[in-house]
Structure formats: structure tokens, C-alpha cells
Structure I
Amino acid sequence: MPSRNSPVAWRVAFYALTLIAWSEAASAQGAGPPPAVTVAPAVTRQVTETGEFIGRITAVDKVDIVTRVPGFIEQRNFTEGQEVKKGDLLFVIEQQTYKAVVEQQRANLAKAQSTAFNAKLQFERGKELVRNNNIPQSTLDQREADDKTAQAAILEAQAQLDQAEINLGYTEIHSPIDGRIGLAIFTEGNLVQPSSGRLATIVSQDPIYVLFPASERDVLDYKSKLAKSAEMNPHVTVHIKLPNGTAYAHPGQTNFLDVQVDTNTDTVTVRAQFPNPERLLIPGGIVNVTTERGPPRSALLIPQSAIQLDQAGLYVLVVDPSKKVEQRRITTAAEQGRDIAVTSGLKDGELVIVEGIQKVRPGQVVAATTAASN
């Protein structure tokens, strides 16, 4: 066995130290830099609790234009799609026949008035003749009956004249509301009558309604909040998003809650009224509806991308001041766009990992980069 000072012993010790140094260098080279993650701070903001629904646009007023008398269309005094005002002349039905009927009824009225005048004179003369016993009482009774019959004939002729004038008035079809008129179903020269159906449709434009279904739970929750707050406005502020994804500039307010639940969907129809000065809202369209469920309040928000879920519930990974990862169990509330409100488990300013979560584990040191704010 070689002594401690022999050349062999020194050679063995040298090789052992070299092997240890090489192993440590290889280990250090294999560990590499800490994993890179992107973090975002938990931020306290004033938020308003909201609800999301799908709504349908509907006109406040909608009128189908129909004819009330038969005849050929002589005039169409509008351009399809144009704005019309209440009272504007839209269609004219041929009038000659109806004017002739009016003149005939006027003549009938004049004839009835002449007959009544004569019957009145005969009745008055009969009164004198009866007093002198020149005619029997039965003749006077007959003349009185003739006088009353003539007066009734005047009333009948007047009624027929009134009806003829009304029918003549129906030959001119005017707009009953302000709005925008659609396609003309019948053009000039066509024969139309009440059974022909609508000639065109007018829908009002400004203001306009949006109808959306709310669950019974939503309605009951809001009524409960309303009962507890004397200052809460019973009319909910509503915002909508247009089909192209842009937010509509004008907020609306609810003004009607249906009196019964739809048994097919177990929802209650809610109606909101919106201004529509730019005519962007078209009746029949679909929009996304957001309702404000109460006044603004303070809430701690984090990006939804930071939320993780396992069998124990929701959690986030937090990067502490020493760059180490820590797991936190949290409870959440309502969503706020891309963010979500956190009610417990985090403090304002703490950094949660939003990208690179799969690469790290609790207790590991990371290289954190703060995400750009939206």
C-alpha cells in the first residue's frame, strides 16, 4: 500500500479533484438560466358589475301600409328606403269613381231635403185643416208620419254622403308615423284592395328598442338589490356591441320588464330604449347586450389568463420579490372583459404569471418580464 507522500497517492488525489471539478462544471452547464415568464400585477380599480346577454333590435313603431278601398294605384310618391314624416302622401288610388259617388250622394241628400221640406209644409197645412174640420184626423196623422219619414231620409242621405267622402279620402294614403319606408310591394297601375295585404312597411328609426331575455335569477337578484338600496335607479343602464365588434356610442336604459316568464326558455323579456341618430341600429338585427347591475365599486383585478384550475379549485402562480414562484389559492367574482375580480388570496401589486405557467413550479426561481398594459 503506497504511503500518503508517494507519487502514486498524489496522482490519485489529483485525478479525484479533477473529476469533481469537471462534474460540478457539467452540472452548472446543464442547469441553464432560470425559465422566462411574463407577469402582470394585480390592480385595484373601480368596476361596475355587469351581465351579458344577446339582444334583438326592434322598432318602436312599425306600420304596414294597406289600402282601405279597391282601385288602381295612380301615384307612388316616395323612394323606397327614404325617410318619411307623419302625414306625407305615399299612394294615390284612382279617385274618379269615388268622386262620382260623392256627387251622387250629395244629389240624394238635396232630394231628401226637398222632399222633407214639402212634407213639413203639408203637415203644417193639415193642422189648420183639421181645426176647421176640412180633413179627418187620420189624414193629419199620415202627413205627420210622412214628415218624420222625410227627416229620417235626410239623415240617411247625409250618412251615405259622409261614407262616400270617407271612401274618397281613403284614396290618398298618408304616412301615419315618422320613419323609414321599405320596398313597395305594388307599383303604379296595379289593382289593389284591402285583401291585397300591405303595400309597403314603415318602421320608426329614432329612438329604437333592444329586446333581450334575462333569467329569472338575474331578475330576482336585481330586484333584491333594488329593494335594499333606496338610491338605486330602477331603470338599468344598458350598453351594446354592434355585429362588427365595435361598441355602440349611445347607452340605453331599460323601460319594460315582461309580466310573465317564457315557459320555453324560462326567461323574462327585458326591453331597453336607445337613441339612434346615426341610424346604425337596424330593426331585426342581433347585438351583444351588457347591463350594469349596480353602482361602481372597488375590486382587485387580474388577467383571466393567469387563472389555473385543479381538483382543489382555482389558483394562480405568484412571483415574489426574490423571483421565486409561489402558488396561491384564490376566489373570484365577476368577469370584467379580459380581467376577473379576485375577492381573496391576492393583494394589490402582487405579480401573477400570465405566460409561461407550464414551464415553472412552486419554489422555482424565474426570470420575470412584466406584460404590456392594455
Structure II
Amino acid sequence: MSESETLAALRDQLSRAIVEQPYWTKSLAGIDVETLTSRAALAALPVLRKSDLTELQAAQPPFGGLNATPAGSLSRLFISPGPIFDPEGRGRDWWGAARPLEVAGVKADDIVLNTFSYHLTPAGAMFESGAHALGCAVIPAGPGNTADQLVAIGQFRPTVYVGTPDFLKILLDKATEAGVDASSISRAIVSGAALPLSLRAELEGHGVHVTQAYGTADLGIVAYEDGGEGMAINDGVVLEIVRPGTGEPLRDGEVGEIVITRLNRDYPLIRFATGDMSKMLKAGADGRPRIAGWMGRADQAAKVKGMFVRPEQIAALGKALGTDGRMRLVVTRTNEQDAMVLKLEHPDPSIAEKAAGKLSELTKLKGVIEIVPPGTLPNDGKVISDER
């Protein structure tokens, strides 16, 4: 679908949304939909920030009035960290995962080892629906349980891995240690975590061709690697790069925040600010718009092992501990794995154990707790420091 075709379909979607959905009726009041004939023209529309969803959804459960399809008529209902509540509608390849899989060489009769989570968050279902649309069988493995994963690899001989790049490294290393033949896995579609050149080279040294996809729990698959420079933008997606914290479009080549308008009959999101950073590149030979890929966060949220960690979660941890001391979550990489250290100002070092439990409870991730004396951390407002 060309960008002009996408924009034409978008105008139809907006016309319906203004009539049928109270949120968009109010938000888009006074907008002449027929003038929206280019990405630049979308700048006339207000930005909906991901950080706004929590308040909207709390005020009007379950989806803040943004869903066009009633909750009971949807296929699946998810909870992402925040919490943010996400829907999945019915129909083939609802999340747009089929194209990036197909471009990566996935075809009918492939067996896909899907290690994204199936528990409340949508990534597992997202890629499973794309694989099923292509006629693949899927092993619904989820993350962790490496011993069982190795049994599945030995028995089913999957040809495709889907998940974070970090976990693929773990599986391949464990397979080597255990003497399990994992050579059936020849392709990997990875997402949810950074893919440094060193890790890509290591994975491809195992004979696995690796491609990346970029997406969110709210939008599905936004862009994907296809052998060209950067990432190609997926069908049904209009992508803008704006000055962080604003709706002001930037020139192609300038780094800014990714804002997405998505064609979706069940959950249309219009000028949705993701908080992720990238830049527009020249269109490919096929005319498809392209971005440079993920280039960091416009806010302080960080993605760790495929899960977002947000300043609000760290603030909730402080309240649970009854402390008003400064806190800083430092995110690094150790042995090609994401790692977290929470630096916490507190006079009592014994609070570390309780803090570790609360950090795990709130973020669903494990981290090291470092207790530091009050007044030690900088007074700069930074809560999460991504140092990868």
C-alpha cells in the first residue's frame, strides 16, 4: 500500500471516528479531514501521548473511549506495564506481523519458536497471529524455562526463532552446553531489546540470519528490516518524526520522536506519540518510507529485556518503601544481557532486600539494589539512566 493509498484510507477512518467515537469527536473538532493528503498535513491534528493512556483509561475503562469495537467483541484483552490496557481485534494478522516475517524468509510449513510472553502482554499473540497468517506452526514457548525450550527445539526442530535477541543467545549457549542440536533454527526475527552489532555477529556466527522488527503493544508492528538501509515502514502505518514533547514535524534525517497514525478498524490511534526516537531515511526503491530504526527514548522510560520500565514505577517503589530519598535506575549491558541497578538513598542498608522484592513486583524484572547515603545522588531530576 502506497502512502497516498494509506492516507486515503486514513481519511475514511477519521471521518468514521469523528462521528462514532466521542473521544475523537472532541479531539478532532474543527478538522477538515479532506485536507489530510500528506504526512505534513497531519501536523494540524493534536498529539496523543502514550503517557496519556493511563489517565484516559482510568477515567473511562477499559480503553479510554479510543476503541471503535466494544470490548466484548474483541479477541484478546491485554495489560502492559504502566499499566496500559491494549486490545486485539478479530481477523487475519491483526497486528501486522505477517509482512516482516515473510520478508525475513518465513513461509508456510515453517515451525516458529515464539519466545515472547503470552501472559497478559501482547507480544506473543502479535507474532503468533502473523505466523499463522503465513501458514506456520507455532511453539508457544514464552520466555524463560530454558530446559523445556531445549526439549522443544530437539523434538520439533523449529526453523524460525521469534523473541528478544538476548534470549536467543541464552538458548544457543545453553544448547551448546547441553549438547542439543539447535542448528534447525536458521532465521530469527527479534524485537523488544537492542541488537548491538557484536550480538548480531555472534548470533549469525551460529548460522542464524537475524532481522529486527520494531513495534509497540499499542500499535503492532511499525517497521522491519528488509535488507535495505534502516527499516521499512509497515502497511497501514503513517509515521512522522517530531520534535520530542511536541507535535512539530522535523525534516527528514533529523532525530526526533516517532509519532504514528495507524489504520485499524477496532482501535484507531491518531498521531500517537510513542516516546521512541528515530529519523526518516530516503524511501527505498519500492517507494516505501523508511526509518533508521530505534535510536533511544524521548522520555526517561527504558526498555529492559523487552519490558518498559517507567519513572512512575520507580516512584511507586519509593512510596511502598516509605522513603522520599532520591532514586536512580541505571540500565546497562553485562555479557550481552540487559542489567539494572537501582541506586537508592536511604540511611538503612537492610532495606535493600525489601527494595529488590518491590522492584521485581513492579517491573516484572530483577535488579541489583545499591543503597547510598542520603544526598549522594545528583539533584538533576533523572530517575532512569539508560547507559547501554
Legend entry - Origin of the value 12.2, where mean count of other Cβ atoms within 10 Å over residues 70-77 was derived from one of I, II: II
Legend entry - Structure with the greatest value (metric Kirkwood radius over Cα pairs in Å, set I, II): I
Legend entry - distance in nm of label points 7 Å out along Cα→Cβ at positions 62 and 358 from the coordinates reads 3.0; which among I, II: II
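For the read-out helix-only ellipticity at 222 nm (-39500 (n - 2.57) for each DSSP H run of 4 or more, over all residues; to 500), a value of -8000 was computed from one structure; give its label from I, II.
Traced to structure II.
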Inset, instruction - Given a value of 24.1 for mean count of other Cβ atoms within 10 Å over residues 214-221, point me to the structure among I, II it was derived from. - result: II
Legend entry - FRET efficiency 1/(1 + (r/R0)^6) of positions 270 and 302 (r between Cβ atoms, R0 = 30 Å, to 0.05) - highest-scoring structure of I, II: II
Legend entry - Value 6.5, calculated as distance in nm of label points 7 Å out along Cα→Cβ at positions 46 and 102, assigned to which of I, II: I
Legend entry - Comparison of I, II - label where relative contact order in percent (Cα under 8 Å, 6 or more apart) is highest: I
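Read-outs throughout are calculated quantities, based only on the coordinates presented, and are distinct from any laboratory measurement. Please read these numbers as outputs of a predicted model, since none were measured by experiment. Cβ atoms are built from the backbone, for glycine too; each structure is taken alone.
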